[in-house]
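Just so it is clear, none of the values below were taken in a lab; they were calculated from the coordinates. This one's a predicted model, so the numbers in the text were calculated from it and none came from an experiment. Cβ atoms are built from the backbone, for glycine too; each structure is taken alone.
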Structure I
Amino acid sequence: MQVIRTPNYFMQKESVIAFGKFDGVHKGHQKLIKILCDEAKKDHRLSIVYTFLTHPKLVFSEDKIELLTTNDEKEKIIEKLGVDVLIFQNFNKTFASMTPEKFVKEILINKLNVKKVIMGSNSTFGKDSKGNIDTMRKLAEKYKFDVVEVELLKENGKVISSTNIRNERRRSLV
């Protein structure tokens, strides 16, 4: 697996991407990444996981956030899942100010040569998290790529999410 930690990258080969924080790389994330790898393999394209060096909440909030995994742990788990390329984006206020369309055009299309996006049904992106699955579908029409929506994974009727895992850990410590 190729790991990129610099803003100077460009993919010549067409790619399929999943993007997000991936904190914990839990079962829900793993489901998404498996679909990513399957779709990329089927289409003879690169599979790319695009995540952040710094958790966005650490950039905008005074509150401490308990991370479920370090970047090194995240990298090891994602590599075992068979991803071709892992990109760690520096998350700062400049990056966070990108509109959903600017993110799609400048990053996904111009830098990563994306032909398919794999997204969880609750995923958001762009400035103030204004982009969602519907936004991505509209942008996909404009920029000519496909979108695959992945339903949230549940266990015991509860959505598996990093936030829910953190909340469960806090409850078990009380």
Structure II
Amino acid sequence: KTDKGTFETPNVMLTLNAYLPMVLKEYAKLILPQRGQILVTEPLPKFVRGPCYLTKFLCYFRQLPTGNILIGGFRNHSLATENTAQDQTTEIIQTELLKFVRETFTQGAAAKVAYQWSGIMGFTPDDHMMIGKAHGQNTGRDGVYLMAGCGGHGMGLSFHAAKVLVGSVFGKPVPDYLDIQRFQI
């Protein structure tokens, strides 16, 4: 219901990722929030040619056209604090991000922070998204469809996942590894 009137629809799609358990509490054991943090330095001389991901350090970085280094990751340095839906930066992770830039790159030895932020990602127990009709049909949830658990790759996966979600509304099968019904509630 809005100030413009009441709208009715036979189907609703909830694409809340990490925040799904805040709306549908029964998904709290299936969608695990994890905080990711980013740091951007002040501009540095150009030295990074493309995006990089270092599995050894669980971090990723790239140099922006302006010369700034954008770096994120290092959740593994404090899993106890990063297993959360609290959207804020922490000193421990931000310190590790800046330390990595300063100690790894000659050009970054005196790097200063320009920006920092965090975001919340949603993970499933098997690290694959879950897409499809919500559990609990015939209990007031008929027509509720979900997409969640992007595992930190929502920007890259969501466009295709949205097609799968819409297809499921119209009766198309969801691939087994993405089908929400693979989990029991």
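Below are the figures for this structure:
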read-out: Source structure (of I, II) for P(r) over Cα pairs in 10 Å bins from 0, in percent, computed value 9, 39, 39, 11, 1, 0; value: I
read-out: Structure responsible for 0.6, with distance in nm of label points 7 Å out along Cα→Cβ at positions 29 and 165 calculated and labels I, II on offer; value: I
read-out: Computed 25, 11, 9 for semi-axes √(5λ) of the Cα gyration tensor in Å, for residues 77-124 alone - originating structure among I, II; value: II
read-out: Source structure (of I, II) for relative contact order in percent (Cα under 8 Å, 6 or more apart), computed value 29; value: I
read-out: Structure responsible for -10000, with helix-only ellipticity at 222 nm (-39500 (n - 2.57) for each DSSP H run of 4 or more, over all residues; to 500) calculated and labels I, II on offer; value: I
read-out: Value 43, 27, 18, calculated as Cα extents along the principal axes in Å, for residues 21-100 alone, assigned to which of I, II; value: I
